[in-house]
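J.: The structures considered in this document are given below.
Taken together, the values in this text are just the output of simple stated rules run on the coordinates, not laboratory data. Worth saying up front: this structure is predicted, and the values here are computed from it rather than measured. Cβ atoms are built from the backbone, for glycine too; each structure is taken alone.
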Structure P
């Protein structure tokens, strides 16, 4: 099943480390405001630079409950914390 098509997603192909981090952070903030529970971050396979930047942001972002690399290895599913 292609989860990238089911959940809201952001595609970071072609981004550098700094813009990937900023866009990921903004996408998470927007998703929290819209009360989304699950999102997909598409970082691609490539050299791993964008994936590393995304993972660093996900590990430190207070709105992220958990995340895992998807089977295709080019995207990550992010579970967001619920707003109370």
Structure Q
């Protein structure tokens, strides 16, 4: 396996390969993307915020919560959930 390393910016889901390497990419390749720490931390923080907001929205949906509770209760045979 032959490896090359370069830094570039991704734009519109595309990664530009520097001209000195383009001749190497005539066959299938394996791509590993490594984000700089500050960008990775920003993405992780945004993902956590999005998940938290999504879970909060679900919890605030009383009808959805009732359906979820009924679904959970129906997973168990009658009267076995009383100990919960």
Structure R
């Protein structure tokens, strides 16, 4: 009985990690809000496999946004696989 309880707790932890893990759009690299399946750009090419993180607050004044081709404020992944 103790073994089954441990397995159930492990599955619950895995489900919670899935809910928390953020995803990124493969097309525009925007970080997707938890629970959404379509990016604000309209793409449904979503990945959990991403790395790096940048927050763009002022698109017009940001050299990083210009270099990355980002046109809107938001949170973006640097690399999406």
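J.: With distance in nm of label points 7 Å out along Cα→Cβ at positions 13 and 45 as the yardstick, tell me which of P, Q, R scores highest.
T.: R
J.: Check the numbers for Cα Rg over 2.2 N^0.38 Å across P, Q, R and tell me which is largest.
T.: Q
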